[in-house]
Structure P
Amino acid sequence: MLAADHSRLADDIAAVGDAGARWLHVDIMDGHFVPNLSFGPQTVADLRPKSTLFFDVHLMLDNPQEYIEAFIEAGADQVSIHVEPDYDIANSLARIRNLGAKPGIVLNPKTNVEAAFPYLSQVDIVLAMTVQPGFGGQSFDQSVMQKTIALDAYRNKNSLKYRIQVDGGINLETARICRDSRVDTFVAGTAFFKSDDQEQFLSAIESMP
């Protein structure tokens, strides 16, 4: 949603669904954990009645634990939180599930993949950022693929079911690299909204074996 036209969010979100997407990725930024500001719970609450998409909310906050309830009450279906800030991550993930949403964990590009391991049994999704979070339109960091391969190996070894997601610089070329690196869930903002044929763009990613 960050890459949409913020003056016509409802229309652009409708276009996401019309193109065949099932999820809407919502980036929440506080100006501290990342150097940008985006949306608050009220934006999610206002958009929720206008869309049947699965709201995948990504909290890029210094204190995500303080906003879990607000975003779930606003209509988030899934809430993903970062491992980097200092807070009770395990408790926060448990609260997300107890409040009826799916919990996720997020790693920045320079964060070791092992930082997520203690929480993988609690989550439905792991997001490996392929750019430094904060702004759209950045270049894809291919070194992150080492993490997605490790996350897939951990998933298989421990019989877990979480999805592996990437976000940042995703287009048809980089999506192919990610798919070959065991990724199954893609966040594509700039490439989607700049595509001449958004339905074909999504179909090409979804059909990758």
Structure Q
Amino acid sequence: MRVAPSILSADFGNLAHDVQAICDGGCDLVHVDVMDGHFVPNLTIGPVVVDAVNKASTKPLDIHLMVENNSFFVDLFAPYNPEFISFHIEEEKHPHRLIQKIRSLGIRPALVLNPHTPVETIEFLLEDVDMVLLMSVNPGFGGQTFIPSVIEKAIGLKALIEKRDTECLIEVDGGVNDKNIKALCDAGVDIVVAGSFVYKHPQGIATAIASLK
């Protein structure tokens, strides 16, 4: 299991320290939630902050776009050479075109599904992307409660991936903790995003990441 702590739960007054803490604590990716106040009712970070995160991080970035006008934001964040850029299928009219653009920039393209969006909507895109991110909360804010139906959804997605004979990874984001991580692993999930659980764990960041792994 790869763990990608979300910096949405970090202390932005001590951002470099909090990014270094998850890297030193054993994370595999640094998850960056980009929200534009339009696609979701929250406004988070732009390229100035991502530049600071990238300089502080010793692990690859995992950039999750929750925005309108995805192509514009891909151009903004591509210079930071993230491992993944993921975008919501609900917001993209021409996903093949955007997937090709992301890959042409040397970045691994990924799709995101909101909790209500069926996995069947992306069956014919699975060969073209490297990862699918399943939201296990409604996007927009950290600290929300895990939606259990994502486990069934992950099982269905894994079956589709095997049907299409592709090596697409599955990531889950929202309310992940040590109580549901085993069920997610059993469902075929490869990467989990965890913000509050990691940053607010009473025994510290390294313990939180180790418990998920």
Structure R
Amino acid sequence: MFIEINPHNIDDRLIDQIISLLKKGGTFIFPTDTVYSIGCDLYSKKGLQELARLKGIKLSKANFSIICHDLSNLSEYTKQLDRSTFKLLKQTLPGPFTFILNASNEIPKIFDTNKKEVGIRIPDNPIILRIVERLGNPIATTSLHNEEDTIQEYFADPYAIYEKYDNEVDVIIDGGYGNLDASTVIDCTKEEPVIVRQGVGQIVL
């Protein structure tokens, strides 16, 4: 299914249609403030298994991030943040950053793994934020491309994405042309934050 959504005038009927599919274990491709990404309902085991299958890995080995609507329920998924880390998140989110944080006990249960860390995203994109808000919990997400690949144009053009992935996922959202740069990844699990991948997000630590 290919759904066009205007980010400046979001039709909640379309959003609810997508959420209905996600709650049944569906997967979808959606716009962010960087490249288009692929995801599912964080609390759908069927969706998580399918997401892992699409990436060609076992769920227990998957390194999925989660997209939250805001910082309000972060404590469910991460250990308590120190003041400087929370301040950093507040300064940069929503935005093109992925923060690696120490995971709460909830994360290993969700992913059937002994994961100690989790990547957190709050993209500056109204479409995905509305989906997460109306879903009522985060989504699990991963990039369409493999980390070592150069990001090609078909990861940014919704029609090219549709041609390539139509048979792979339940919904592809056309929210306009995407970015060709990934998010900046910042590891906050040690004493000082460290940029582990420089992407579109600019910050001086």
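When distance in nm of label points 7 Å out along Cα→Cβ at positions 6 and 102 is compared over structures P, Q, R, which one is greatest?
Comparing P, Q, R, the top value of distance in nm of label points 7 Å out along Cα→Cβ at positions 6 and 102 belongs to R.
For structures P, Q, R, which has the highest computed value of relative contact order in percent (Cα under 8 Å, 6 or more apart)?
Between P, Q, R, the highest calculated value is found for R.
Can you spot which of P, Q, R the value 3.0 was calculated from, given it is distance in nm of label points 7 Å out along Cα→Cβ at positions 134 and 158?
P
Rule-based calculations on the coordinates, nothing more; no lab input. A quick note: this is a predicted structure, and the numbers were derived from the prediction, not measured. Cβ atoms are built from the backbone, for glycine too; each structure is taken alone.
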